[in-house]
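As structure tokens, here come the structures.
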Structure I
Amino acid sequence: MISAHFARVLYRDLIANGVSEHELLRKTGLDHEQIWHSQKLAPTQFLAFVSNAKALYRGSSLGFMVSGRNRITGLGMMGLAMMSAPTLGAGLQAMASFSGLQAGYIRIVVLAGTLQTRVRIHIDEDVGDCLDIHVESIMSIVQEYLVDICGKSDHQLTFNIGYDEAARGADYRKYLQGDVIFGASHNEVLLPSSWLTTLSPFSDTHLWVMARKSLSQQLINSLGQASNPFTMHIRRAFSAQQPPLPDIQAMADSLHVSSRTLNRRLQDEGTTFRQLRLEAVHNWAKRLLLEKVSVEAIALSLGYENPANFRRSFRDYVGCSPTEWLAQS
């Protein structure tokens, strides 16, 4: 399912531009009342609606039009969590952890690095000719969020677009404040990792707790509808954070459940917190090895008592030494 507000913005603006309501809703199974009074729409309905909109509208890129009208406020409780978070990094982590609640077939993965952090967009459904609209919307919303928290981008952002430059390439360079690279391997926004610790001027402890508690309850309610929601949540949270990685109590507190409950949920999904944390630690180790960070520095940053313990753990988990893995990569 996907939040209906995206369709409402498109519907409102296209009707105002003279687009036929009948043509806009053709073969969607939707009517005026459903657009305005449904909280969620089925992906098939939404994608048919967006495809119609794209065929009927001859103006600038639809994705930029949608995001320009709603920005972060259109993301509901997730948007509230992002804006009330204490830091930019915490807000991006909330986006990564709970993006599936906003649109079930979209995954926002935040890959924190030592120098650059990537906000990567994964679309888990065939969206046909609507991929560009999704990418435009999400990238624009991410950009506006970064500017809202940091004050300005200073054109330090890079926008990797995973498809070839279309006739509307000028729109991308008009609306996106940074380098725009078409034909990339992923759709993603790159930002300096130093920004992650930026304090949010909109930080509000009460709203931050309230929003995460609501989102956590939605995550619990999604059991049976999503595949391994707690496992996905933990993985996304780990990938969005720089070491040292949180322990189970800190992660349980962020979800407003007990550590025992979190462990039980993870065991029901076929894993444990220890396994997920170990996976995240070695994913970080691989990233740092590729950045030519020394084994000694990696061991220290990941919380190992000494390099020997790190090498032993890496070999047990990966099947070879850090040096051997790097030579093969």
Structure II
Amino acid sequence: MKLNFTIALLAVAVQLAAQSIPITDTALPGTVFQLKKEPRFYLNYHGGYGMAIGSSYGYFPDNINSVSVRQIEGNEPVKSTTYRENTKGLGTGFRLGIGAYYAVNDFINVGLDVDYFQSSITKTKDSSFYMITTTEGMVMEQQFNGRSTNTYNARVFTLSPGIIFKAITRPGWYLYNKIGVTAAFGMKVKQTERENNSMQMGIDGSFKDSAAAISKEYKYSINSPAMGFNAGLGAQFKLFERARCFAELQFSHVLFYPEKRSATSYIVNGSDRLGSLPTALREVEFEKGYTDNGVIDPNQPIKMVRQKVPITYLGLVAGIAYRF
């Protein structure tokens, strides 16, 4: 009878413990049995650095690094052009973010990441021209040197719902793969063009110099939200009972559509000339298609065909996750 009572008590205790309900042993007052459940919710804080790949280089129209032209005494001009591969694209840069996830079961987690991303690319082009001629016994020389620097700065917030699939699981760590979609909001792109030119003209060794410094700034209106996708391979390691650290190799691709470019600054030798520019030189509208009749209305924006602008990167992300 005593044995049967003990077995019945143990059965009830096991059933209640499985439901995470504390049980007090009447034979040992104050002793509590508790079966702990693994927390299903967790937050993470993460950051990383990405490197843009192939398609993100399309912002610049060419890969010319310098152009030099020389013409001596009426001979045919000799032109020399140097090319250099673009090695940076929008997508290269740092990103910071937070995430919230829920463990559906032992193998699948679902959640959402919110990230802030910033990137910048710059290209410099040099140009020079030299001509010397002799007219009626006078030697005339002209020389021009210029450098233009074109910079794009981008920043954006992204929302990325995703699914994590655990591939290999151990008590202290697990490997996983991740897939998701990306929606980009608040995309801001600023373009800055700077030109520094110098001109020298001379007759029989008497020269006159002139110089110009030109700075232009533009802002782009971008479609929002811009959509894309992401994927990753990662590992998570247990630090403490509720804290984990993780590292993830991540691929992301988001496609943007510029809708309009507007000049916000036009400075020549320190003087702001933006107000003197006609609309056609201040604004560009990007459309899927349009008809060009060969007439430019200076009071209307210039039309250009809309281009797809991808921001694609492969990067490493690391962070801390806390379960609760």
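Coordinate-derived values only; no laboratory data. Here the structure is a predicted model, which is why all the values come from computation and not from measurement. Cβ atoms are built from the backbone, for glycine too; each structure is taken alone.
Quick notes on this structure:
- Structure with the greatest value (metric volume of the Cα convex hull per residue in Å³, for residues 163-290 alone, set I, II): II
- Per Kirkwood radius over Cα pairs in Å, the highest-valued of structures I, II: II
- Value -2000, calculated as helix-only ellipticity at 222 nm (-39500 (n - 2.57) for each DSSP H run of 4 or more, over all residues; to 500), assigned to which of I, II: II
- Parent structure of the calculated result 2.5, given that distance in nm of label points 7 Å out along Cα→Cβ at positions 99 and 275 is the read-out and I, II the choices: I
- Among candidates I, II, the computation of distance in nm of label points 7 Å out along Cα→Cβ at positions 107 and 179 that gave 2.7 used structure I.
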